[in-house]
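Following this line, the structures themselves.
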Structure P
Amino acid sequence: MNAGVDASYQEAKKLYAKHGIDVEAVLEKLAKMKVSMHCWQGDDVRGFLNRDQELTGGIAVTGNYPGAARTPDELRQDLEKAFSLIPGKHKVNLHAIYADTEEKVEIDRLEPKHFERWVSWAKEQGLGLDFNPTCFSHEKSEDGFTLSHPDPAIRRFWIDHCKASRKIGAYFGEQLGQTCVTNVWIPDGFKDTPVDRLAPRQRLKDSLDEVFREELNPAHNLDAVESKVFGIGSESYVVGSHEFYMGYGVANGKIICLDAGHFHPTETISGKLSSLALFSKGILLHVSRPVRWDSDHVVIMDDELLDTARELVRHDLLGMTHIGLDFFDGSINRIAAWVIGMRNTQKALLRAMLEPTDYLRQVELEGDYTTRLALMEEFKSYPFGAVWDMFCARHNVPVREEWLAEVKQYEQSVLSLRGQWKAALPS
């Protein structure tokens, strides 16, 4: 181990110990935190079913940085590289369109067998898997509606797809011994002001009731529902609004997903956590970085990420919260994007764990707001970086920016040799 890393760590331990913070216990706790890394950053949300289908549902990826994964094997190779630079063992979040099969299969007929290679790989890597039905970029979603579609036949197609997705999620959980969170998000909505806001939501409720009718082992699969305020093509009305899914999730015992980019530009998810925790069965976070709207930029360690981490730690919500990433940026090296996002999410959790929360709560109750403010500000400059460096060193991953050299080398030796994604498709 680097002597400088150890020396800095020992000094940091002493500083934190003065405030009763056991740094070793913090590192043990952080090591148990699994973050679900989203596969779709690696190939710009193309997937491997219907790759020629244009992205729809308000989803768009900008940039054409070379080296996007074109096959399941390439994507898994890239994921392995990213995980080799990220401390700890985590999960991979898959969408239904990432099925690894030579069989021509429609998404409403997907089965666990179409993901066997993913499960075998996850077992080898010691990873968990999460799952999502893909209710976008399909000919049956081109008019902007899926589970709330007025046509019963189209609605049935999407119901069957979501039901199949739950069974795949349960298969993941059973095979891997790690509970799979299967999250339902749909793009349904109107670009302009609708006359009838109720009927689509009634259809969505009925569809979800059918999707979730079959009881699955919660040790294998947990169901989540994800809201959105607006997006491209649904600027004026979104069927699955925050209010809708909050009500549905609480009433039906489903996990409620909060995506950092799915709210109004001045609205944040950190302030919602303490309220939601009182009433919901669980929380799923999609950690992203909106810029003006749901633009899904690479996660940086900004104020909102830190505030979200603090809320989770201060209120002991980590046990009921599932954390995943959700962004897609084709303008930079895609593996670097994963590494930056994952390491920043872990750093934010670490910083929150290294605060004297119990003491701050005590002085707040006593009305000593001066001490509260003074300590909260001083701890912003405490040497959490030295603790992070030790965490990385103990997990045998690069310390500080050393990981970037490995990504650059991988880019030269692997990514630069790939053609465009179409080049890998069978003729």
Structure Q
Amino acid sequence: MAATSESAVPAETHERGGIGTLLTTLFAFACGALAANLYYAQPLVALIGTDTGLSVSLESFIVTAAQAGYAIGLVCLVPLGDILENRKLILGTMGLNLLSLAGLALLPGLGSLFAMTLVVGVTSVAAQMIVPLAANLAPANQRGAVVGNVMTGLLGGILLARPIASFLADYVGWRGVFGVSGLAIGIILVIGFFFIPHRQPSGGKGYGELIGSLGRLFLTEPVLRRRGLYHAAMFAAFSVFWTAAPIILLREPFGFSSTEVALFTLAGVLGVFAAPVAGRLADRGHTRTGTIVAIALAIFAFVLAWFGETTFWPLLLAGIVIDLGVQANLVLGQREIYQLDESIRNRLNAVYMTTFFLGGALGSALASPLLENFGWTAICLVGGGMPAAALAYFALVEGRASSEEG
């Protein structure tokens, strides 16, 4: 393994007693509330565009701004967890997230909309500081299960964000949605102040050296590189579907209200059940099979979606299936990369998440132009083609790795 020059962290020996249910639950709720910030805008882009005068072809760039901000935070902030005391880093980043949500809810104009959305994305990466902390607190033989449980909260936030945003928007408007999110983050911040444990890593790198090591990790860690690229394709497909589907549901022949779109997006919540199952399968050595199934589910989702342009039920099933596949693949990938080197888990997580969030930003940026210029068929072809490419890449590199081991 290439990135093993750093010694194990002696300061972590007190953490090996494990992680209790209360702390796991707090971590899960915190991750869910933070991650949800990236997805509230997905079903609201048409409402935000109408209110701010943004053109229809550019509406999906609101979602892209949040995801691009998240990618920036993953690169610039998350690696700090390998050198700075984790509790202060997490609480400080959450505090900035609270301030940026307040700005998004209160400040007028397109400029502030995109600026605050970007900052909300940057600071929401506190979730990706919490997940490695949970992995560090967990015993090795329970790490997949613990990460899966924490990720259940994170994924629940992602999946519930869309129906919550759609439902609340009918009563408090789109700005009120972000105000409510700020309230939730504030409550969790206060609770976290009392319960998040201290963890002081022993890494002695400077910031420039720390950030510079990220590119080397991508190049020298084949498992990290493969898992990041698999999920980049999966997350791009996920973003294409969930940005485009609410748009067509607001139009004829469906003519849904925001509340009805909220009920539709609840279908994706079933995907949350894939996370703990995937974590336990990975603990039992079934990562390869699980990955094949997860990617195949995403491809199948767009086959179903093909028939959903004017018919609701195939679209509903597609939403369930794509979320199951994407969430399972995410946890399988995290379980794999956390096995590489415990002293650099924040950086491994940063590279993994940055890689696939760039894929997600690409997917959300493509959604509106594809839908407006080429229709729903293009959404299904491009969306389904992304996981198909990931599956082909998986077959190529995993098959080569198996033959080399043989």
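Taken together, the values in this text are just the output of simple stated rules run on the coordinates, not laboratory data. Everything quoted here is computed from the prediction, not taken from an experiment. Cβ atoms are built from the backbone, for glycine too; each structure is taken alone.
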Please state which of the structures P, Q yields 0.10 when FRET efficiency 1/(1 + (r/R0)^6) of positions 188 and 364 (r between Cβ atoms, R0 = 30 Å, to 0.05) is computed from it. P
Structure responsible for -26000, with helix-only ellipticity at 222 nm (-39500 (n - 2.57) for each DSSP H run of 4 or more, over all residues; to 500) calculated and labels P, Q on offer: Q
Structure (P, Q) behind the derived value 18.8 of mean count of other Cβ atoms within 10 Å over residues 228-235: P
Candidates P, Q; distance in nm of label points 7 Å out along Cα→Cβ at positions 44 and 252 computed = 3.5; producing structure is P
The value 53, 45, 30 for Cα extents along the principal axes in Å, for residues 76-315 alone was derived from one model only; which of P, Q is it? P
If FRET efficiency 1/(1 + (r/R0)^6) of positions 236 and 348 (r between Cβ atoms, R0 = 35 Å, to 0.05) comes out at 0.95 when worked out from the coordinates, which of P, Q was used? Q
Tell me which structure, out of P, Q, gives 20 once relative contact order in percent (Cα under 8 Å, 6 or more apart) is calculated. P
So if we calculate mean count of other Cβ atoms within 10 Å over residues 220-227 for every structure here (P, Q), which label has the highest result? P
Name the one structure among P, Q that semi-axes √(5λ) of the Cα gyration tensor in Å of 36, 27, 19 was derived from. P
